[in-house]
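Rule-based calculations on the coordinates, nothing more; no lab input. Because the structure is a prediction, the values reported are computed rather than measured. Cβ atoms are built from the backbone, for glycine too; each structure is taken alone.
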Structure P
Amino acid sequence: MRTRTFSLVLTLAVAVLASACSDGVITFPTPDPAQVRIVNVTQNVPVTRVIFDSTIVLDAARGQASQYVEIAAGRPVTFTLGSPNKIYRSNLRYTLGGNARVILFARGDTNGLVEFRREIQDTTLPSGTPHAVIRFTHMAENVDKAYFVEVWSNGQRLMTQDFEPGISSPTYTIIQPGTHTFEIREAGTTNVLATLTNVQLFAGLSYMLYTYDTQTQTTDDLTLDIF
């Protein structure tokens, strides 16, 4: 009888101790993964490679955007930026929010610094949205007349802002679905610097229009693309 009583007391003591140890402990839920895509607008890196957390590899050909990849949110994640053969930056750490959709433009020259431009938040539209939305990022750097540019669509100015290299429109602009011809013009003139024709936009989707240098040797030789 004494042994059973002692065992019961010991069990209760352990339960009380376990309860006391959890006092003041806050358990944080694990956020849903974030999504990241990269755009290779470097001067001369044919394929930009980013490695997340030493395990997830994402490649983008020069001038192109990668697909989205899921990475952990709510904790620091190491980003290694380079090419398939060389690492240019290995000290980049980002902490992303749950369900974040982040676009990173990889810029620079292998003879100098290859780095990310400031991150851009992508968006998703509610089901049934009757229009599309679009942003613009001016990533051409070998520029003169294209230092300040305007964005036009189907013969009308799309955004009121003038853009200098490295600048992205601060918000998304509503744009109607259908076929569009986009132009990048020298600010304040009718001089067209780059054109992208027969672009099909669909309702309910978000788009990023962007410039980059076609050739590093020729000033104002721009390419305009969209994803």
Structure Q
Amino acid sequence: MHRKIFTVGDSHSLRCFEQHAHIADSTALFGYNKLDGKTAFNLSRHEKQVQKIRRTLRDKHIIFVFGEVDVRIHIKYKATQTNTPARVLIRNTAERYTDYVRGLRDRGYNIHIFNVVPTGNFSTPEALRWRNNLSYPFLTSREERTRYTEKMNSRLDENCAEKEIPFINIYDHLVDENGKRKKELIYDFSHLNSKTADLVMSHYSFEQEAVTIFR
């Protein structure tokens, strides 16, 4: 495995970069995704799992792919539970996530944060079957998820610039004029396909200064 760029994250870290020539998911090393389903907010709680991946990728570019699970489930759920405004939960999530990544970078790991991917269509028959098997409430509308995603990416943009974390923000290349996922990028009701990796390679340079952001 001679590739120099690896993704680490939730299920989007696999689907967006699956079988790509230049970017590989951590499943290429371990055979499964150690961090599938994990949230950006709680990533620091999974330090042991992150460590196992980091040690293997010490001299590589690492792309962290988290946040869609927060947007889809946890922000609305926590807002309902605690009566905390969603904007506060988004701000706190972005702050906690980037603080953790900044700490990893201070330890010598070359980590880049990927924008939260555009939300999917969870009203399809396939998605409804998936939702019927959930053990937690699915409370967000598509409009809410889109709004949360855009606000989360805006917060990540600010936090990454402040903490000198390279931020791969190609969100505008992933959505159409209506703000929905581009059809040619859709893998299923939730995920984008690996054409996403081609867009990363086209619109982002891994050799630039840490604070440089590409659009």
Completion exercise
Calculated from one of P, Q, relative contact order in percent (Cα under 8 Å, 6 or more apart) reads 16, and the structure in question is P
Problem - Read-out Cα extents along the principal axes in Å, for residues 37-172 alone, computed value 43, 31, 28, structure in P, Q - result: Q
Handout entry: Among P, Q, which structure scores highest (criterion: Cα Rg over 2.2 N^0.38 Å)
Key = P
Handout entry: Structure (P, Q) behind the derived value 13.5 of mean count of other Cβ atoms within 10 Å over residues 117-124
Key = P
Practice task
Name the one structure among P, Q that distance in nm of label points 7 Å out along Cα→Cβ at positions 101 and 165 of 3.0 was derived from.
Solution key: P
Problem - Origin of the derived value -3000 (helix-only ellipticity at 222 nm (-39500 (n - 2.57) for each DSSP H run of 4 or more, over all residues; to 500); candidates P, Q) - result: P
Problem - Value 3.9, calculated as distance in nm of label points 7 Å out along Cα→Cβ at positions 93 and 125, assigned to which of P, Q - result: P
Completion exercise
Working back from 12.1 (mean count of other Cβ atoms within 10 Å over residues 85-92, computed), options P, Q, answer is structure P
